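Every number in this text was worked out from the coordinates using simple rules, so none of it is lab data. All figures in this text were calculated on a predicted structure; none of them were measured in a lab. Cβ atoms are built from the backbone, for glycine too; each structure is taken alone.
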Structure I
Amino acid sequence: MSRPMRRIEIAAIGVLFGAVPIIAGFLAGWWISIPLVCESWVPLCALAGLLVGASVDAVFLKTWVRRAYSMRPSVWMAVYLFYSIGMFGFFVGVPVFNVVLALPAGLFVGGRLAYSGADSTAMKAAARRSAMFTTGVLGVVCAASAFIALASPSTASDLQGMLGLSFRVTRPMIIGLILSGGLSMLALQWWLTCRAAERTYRYLTASANPPASGGREILNWH
């Protein structure tokens, strides 16, 4: 039997879902307009795209939030991929910040499992499957970043300047940094996803039947 959604879940899911049309609209308005209008009109087109995204949210967001836990996993996988690509592009191919996405992924998975009344065994299995997905996505991101770093002739000098190194950075050093850093990030991604899912599940399961005085903390959208 499913439990009511808490305010914090509704807010978090609303932000995760609601930002997608707004960001996508803004970027679409910006990039699509570049070859079509003069430069001074590009920001206005981007703003128009943002407003279209906000309008989509105004119509559909409440329904999306209400149905979030019953949606196909592929929908949330697509949302995760959207943020992964956006994060990768925003930080110009540096994959370190993509690790942060393990937290909202784990939080959602834990919330969904607690909402559906899954037992501890099912929770751990689902957390591992989610970690496989998020770590796999990060693996692709790391591979793309490694390709860019190895193909760019300025990577060595960029690292020297960024880290303030007094010695010359060689290609073997770059490869070693890519391998060690990539494996460390993949391990961290797996751990964060599992831990976030498990902690969220246990917290929400433990508070599924709060005392009457805490009733205002729960919203039932059904």
Structure II
Amino acid sequence: MSDVQVDLVRTAGTFSLGGEDFEVEDNIWLVGNDREVLVIDAAHDAAAIVEGVGGRRAVAIVCTHGHNDHINVAPQLAEELGARIGLHPSDRMLWDSVHAERAPDFELADGDSVEVAGITLEVIHTPGHSPGGVCLYDSVGGRLFGGDTLFQGGPGATGRDYSNFEVIISSIRERLLSLPADTVVYPGHGETTTIGAEAPHLQEWIDRGY
């Protein structure tokens, strides 16, 4: 386990949904060792991600959900890295609105696993921010790659197309807050946090409604 590393590539660009545009900065997480790596999300700048991979073999590109800022360079990245793209099928309508000409290579399902550098990451389906949102959980290393489900300070945004606040709260309560408190959360935007730091605030989020 000692040679597993988590690297961060940050890229910036535009998130578009429901006729609105937002300037955002995304986290792309690279999980692996000096030989191979899993790429989590594919945002804005393929060249920066390829540079972060640094010649290692990419076992896959896993998109935590189908919003354009997490998938917009996925086909280009797949071609440059020789890697397959995974996405939960419930987000295909979001994917197809960006990449109608190119389907993902494999579907993610709750309970699936992805292996890289001697560790196993479990796919946890966490709808709410989008119908097909997923997290990837490394139970041995105590790591959760949370996409846009859980951030430092609360759940991912809802109130736009295909999102639902009650559903994301259920996903967080039932699937994530039951994980060990020292689990480190690596989100799709912003800074890392832990399950233990966020769990006490669940009722606050419910009361405020976002």
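From I, II, which structure was distance in nm of label points 7 Å out along Cα→Cβ at positions 47 and 167 = 5.3 calculated on? Corresponding structure: I. Determine which structure produced the value -25500 for helix-only ellipticity at 222 nm (-39500 (n - 2.57) for each DSSP H run of 4 or more, over all residues; to 500), calculated from the coordinates; the candidates are I, II. Here the read-out was taken from I.
For mean count of other Cβ atoms within 10 Å over residues 55-62, the highest value in the series I, II is held by structure II. Largest in mean count of other Cβ atoms within 10 Å over residues 119-126 among the labelled structures I, II is structure II. Structures compared: I, II; top value of distance in nm of label points 7 Å out along Cα→Cβ at positions 39 and 63, i.e. the largest, recorded for I. Going by relative contact order in percent (Cα under 8 Å, 6 or more apart), which of structures I, II comes out largest? Result for relative contact order in percent (Cα under 8 Å, 6 or more apart) over I, II: largest is I. Determine which structure produced the value 10.5, 34 for Rg and Dmax of the Cα atoms in Å, for residues 23-86 alone, calculated from the coordinates; the candidates are I, II. Corresponding structure: II.
So volume of the Cα convex hull per residue in Å³, computed for just one structure, reads 102; which one of I, II is that? The correct label is II.
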